[in-house]
Structure I
Amino acid sequence: MSFRVDEFAAAVRRHLVEGESPDGPVSQFLAAAHGRAVGLWRNTGENLEQLSFQAVPEMPAEVRSEFAAVTKRVPLAGGGLGIVQAVVSGQPAVGTRDGASSGLEGSATWLERFEAVQSLAVPVCHGERVLGVLALSAAHRLDEGGPDVELLEQAAASLEEPLLATMDDFVD
């Protein structure tokens, strides 16, 4: 079964409109992108609100539950996480295990716990406004132009309409 970005976006939208977490389609994206973990957050203006976090089954349950709990609501004023940097800058943010060089010490800590090498957080945008962020952590390098990066970028772009359709306070 191949992964289709349009079906992913439609499934995410359907779940969000129904007030449900889009865990199913996000989990399918994780498998298609060959990641260790993936998360989707909505930008509320002051915080990132977690819509879904999925990880590979072999990741220790305590690591999965801890990350899900501490990233349920993430202040945009805080730094150190790629998801925050991507939303604040409006640009993709690359996290590595060397947090000092990337400035993403928080991401570096989680990458180690995820047994991942790198993460990439891609903002979901509507014009200049950042609606949210889709982030992938992988046990391999996420090289620009590589198939997993291209899939992540396409998936993030496809989420513009689903996030926009479910944001009550959006003013264009």
Structure II
Amino acid sequence: MNLRLPWVNLAGVALLAALCTWQWMGHRRLELDRARLEGLRTRQEAQLEELTRQGVTQQADLEFFRQSVTWASLRSRTQEVQISTLERDLDLLRAERDGSKSSLSNWVSAVQERDERLEQAAAQLHRVVGERDALALRLNELAGRQNGLVEELNTRTREYHELATKYAELAKANGAAGSR
């Protein structure tokens, strides 16, 4: 038995060495898995913190966007009211413009009619002025004739008076001579 004991001892040591190796390999595998999982956990924690930080930032952005959308919605409603007011004013201005166009065309027609009447009146006035000028020339001509006739009459009247005076002087001279 003694001869067997060192072999059993050797087999036990070999078995113990195999068991220790197997246990060491299992522990090493577990330790590598633990280190890998710990690194994975650390990375995931960092990612979780980053995602949490991004979530907070995105939540703030979301709140900002909500406020922006609310503000834009209010502004849009205000602008819609302003646009409807401006459209109503535009419709009124168009109606006024159309009325003004009608009034303007009526006014233009009236001005054209007035201008035509003024042209007719001017033509008639030129005709009347021409007639007046012709009558004035005729009157001046007649006045010139009359003045000539008046001068001739005055000359003849003077001559007649001179003759009558000479005749009276002769008659007086003859009458005074006959009574002597």
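What follows is calculated from the coordinates using simple rules that are stated; it is not laboratory data. Being a predicted model, the structure only gives us computed values, none of them experimental. Cβ atoms are built from the backbone, for glycine too; each structure is taken alone.
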### Query
For mean count of other Cβ atoms within 10 Å over residues 39-46, which of the structures I, II scores highest?
I
#### Entry: Identity of the structure behind 3.9 (criterion: distance in nm of label points 7 Å out along Cα→Cβ at positions 31 and 127, calculated), options I, II
I
### Query
Taking distance in nm of label points 7 Å out along Cα→Cβ at positions 79 and 119 for each of I, II, which is largest?
II
### Query
A value of 10.8 was derived for mean count of other Cβ atoms within 10 Å over residues 15-22; which structure in I, II was it taken from?
II
#### Entry: Per distance in nm of label points 7 Å out along Cα→Cβ at positions 47 and 71, the highest-valued of structures I, II
II
### Query
Which of I, II yields 18.6 for mean count of other Cβ atoms within 10 Å over residues 7-14, as computed?
I
### Summary
From the coordinates of one of I, II, log10 I(q)/I(0) by the Debye sum over Cα atoms at q = 0.14, 0.20 Å⁻¹ came out at -1.09, -1.27; that one is structure II
### Summary
Matching 1.7 (distance in nm of label points 7 Å out along Cα→Cβ at positions 23 and 159, computed) against labels I, II points to structure I
#### Entry: Comparison of I, II - label where distance in nm of label points 7 Å out along Cα→Cβ at positions 63 and 95 is highest
II
#### Entry: Among I, II, structure where helix-only ellipticity at 222 nm (-39500 (n - 2.57) for each DSSP H run of 4 or more, over all residues; to 500) as derived comes to -12000
I
